Structure P
Amino acid sequence: MKYSEIAYFLNKNLIGADGEFVTYASLDDIKPGSVVFAKRFDTIIVDILNSAKNIVAIVTSEYEGRLHVSHILSSNPRLDYLRVLEHFFSKEEIKVGIHPTAVVESGAEIGKEVCIGANCYIGKQVKIGDGSFISPNVVIEGVCEIGRHVHIKSGAVIGQSGFGFEKDERGVPVHFCHLGKIVIGDYVYIGANTAIDRATLGATIIGNHVKIDNLVHIAHNVVIDDNSMVIAGTVLGGGVHIGRNCWIAPNVSIKQQLRIGDNALVGLGAVVVKNVKADSTVIGNPAKELMK
């Protein structure tokens with residue numbers, strides 16, 4: 001494959017001589033014939049790239065005029081690089097169909113070109129949209145509507161009743177029956193061993209293009225709006241509402257019923273005990289706004 005094929009695919013110009021690429025590599029392990037990227041400018045990276053042979057690099061405009069190797073200028077090298085990997089190198093074979101060890105209850109609605117992996121359980125009130133991929137050992141039950149092209153990784157549990165109790169006259173905790181549902185939009189990613197509880201009443205809602213990492217707990221009646229990302233180890237209390245385009249960093253805890261505004265960033269390990277304004281960044285325990 002030619003360097004020029006990458007440039008054509010990305011609709012960008014190739015700077016330098018055309019050549020053949022056969023593999024991909026990181027900056028600390030560059031091999032001849034590889035495609036690499038650098039998402040930030042650094043003179044050390046300039047030296048690393050210029051010492052390499054027979055490579056093509058996807059880099060920012062700051063590298064222009066500094067490189068002796070073939071390169072492609074990009075406003076977002078990491079994004080373009082992942083597109084190149086997906087287009088030229090991805091060999092993941094997705095076998096459409098239901099694995100013979102999976103249990104799909106009568107009444108479940110499965111769309112076209114859906115893959116359901118080994119040892120999955122799909123309840124009778126579950127709907128799965130076209131092109132979705134359910135990895136092995138996933139449990140989906142209760143009333144659950146899953147959109148198109150959703151990817152759910154192994155060990156995820158979706159649709160269990162949440163942790164809701166009310167003490168009776170004797171002080172004994174009585175479980176609140178969860179009769180609500182889960183609605184998951186299109187192009188959602190749900191990581192391994194993540195739990196998403198169904199609503200008590202109403203719905204737990206995951207918007208379109210939401211990305212949820214491994215080991216995340218999403219309690220009953222949570223709403224996550226479109227394009228937001230929730231990273232590993234995060235706990236969202238019941239009724240939390242995450243706005244659009246938010247970034248929730250690893251190991252965040254958000255108290256029940258709070259609202260996180262659109263485009264907010266919640267920093268690593270933050271403990272959120274009050275609402276977060278749109279377009280703000282909060283950090284710490286308790287979380288406080290980081291002033292610009």
Structure Q
Amino acid sequence: MNTPAGFEPAFASPAGQTADAVCFVWREDKILTRTGDRPALPRMPDVPDLGVDGARHYLGRLDGVDCVAIRVAQDVSLPAGWEWRGLRALFLQLPDAWLSLAGRAFQIVEWDHSHQFCGRCGAATRDKVGERAKECPACGHIVYPRVSPAMMVLVTRGQELLLARAKRFPQAMYSALAGFVEPGESIEDCIHREVSEEVGIEVDTLQYVASQSWPFPHSLMIAFTAEYVGGEVRPCDEEIADARWFPIDALPQLPSPVSISRALIDTTVARLAAKARG
């Protein structure tokens with residue numbers, strides 16, 4: 001869910017014209033789409049008839065098409081053919097480019113909504129001229145959209161992968177380990193701490209693989225592989241329901257192909273399989 005090819009980000013429409021823009025309309029954590037197996041996003045001319053206008057944020061242009069995020073403050077009665085859907089429900093249904101921009105739109109509208117007042121002095125904030133930020137006219141405090149870095153690490157042991165099932169996961173699904181970076185930590189520090197806390201083992205040979213914007217709620221996932229050094233796998237009772245070693249040819253249910261966790265697992269399996277073949 002990273003920046004799609006052909007997208008030109010901006011915080012203000014160059015010409016001030018968004019008459020036919022694609023609209024990412026959010027109500028809390030639900031996005032407005034047409035009903036059906038091939039959902040489509042509304043365009044700006046649809047907004048008055050749908051009654052879903054609200055705070056608007058210009059995102060930029062995708063292949064020459066303006067894109068606008070809108071947050072609806074309250075529920076509205078939608079006409080037939082439209083519905084509110086969770087973003088995860090649109091995985092593999094919306095084209096990748098629009099799915100990525102939907103995630104971007106969600107992060108921006110939620111940031112704007114949660115920073116209507118200054119966290120330092122309590123005064124009402126306003127949009128800062130010239131950049132995407134909120135500023136306080138009373139004390140000058142400036143707040144930018146929040147991005148929370150988080151590590152993801154796939155631990156290998158020969159031809160095995162260490163996969164875990166968080167308590168919030170569906171019953172049969174397993175994934176790589178993950179956790180948010182704490183103040184004062186490097187990504188590498190975070191990996192060693194989270195692996196120790198979540199499953200009680202030690203790792204080394206950290207290798208960066210890729211990163212992904214992940215709007216649940218405002219994460220930047222930074223993915224690594226690591227090699228097992230020692231220790232017995234002991235899942236943390238508070239967060240992890242189960243963790244175990246899986247042979248690469250006998251993996252459990254895995255996350256959606258949209259997620260970086262699935263890409264991390266797939267590329268690592270391919271690498272280990274190629275290594276085994278010599």
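Taking Rg and Dmax of the Cα atoms in Å, for residues 52-203 alone from the coordinates of each of P, Q, which one would give 22.3, 79? Of the structures listed, the value fits P.
Out of P, Q, which structure matches 3, 12, 15, 12, 11, 12, 11, 10, 7, 4, 2, 1 when P(r) over Cα pairs in 5 Å bins from 0, in percent, for residues 108-195 alone is calculated? Computed on structure Q.
Computing mean count of other Cβ atoms within 10 Å over residues 124-131 across structures P, Q gives 12.4 for structure Q. Structures compared: P, Q; top value of distance in nm of label points 7 Å out along Cα→Cβ at positions 20 and 44, i.e. the largest, recorded for P. Upon calculation of helix-only ellipticity at 222 nm (-39500 (n - 2.57) for each DSSP H run of 4 or more, over all residues; to 500) from the atomic coordinates, which of the structures P, Q produces -2000? Considering all the candidates, the number was obtained from P. Highest-scoring entry among P, Q, by relative contact order in percent (Cα under 8 Å, 6 or more apart), is Q.
Here Kirkwood radius over Cα pairs in Å was derived from just one of the structures P, Q, and that gives 21.5; the source is P.
Bear in mind these aren't lab numbers, they're just calculated from the coordinates by the rules spelled out. Predicted model only: the values in this text are computed from it and were never measured. Cβ atoms are built from the backbone, for glycine too; each structure is taken alone.
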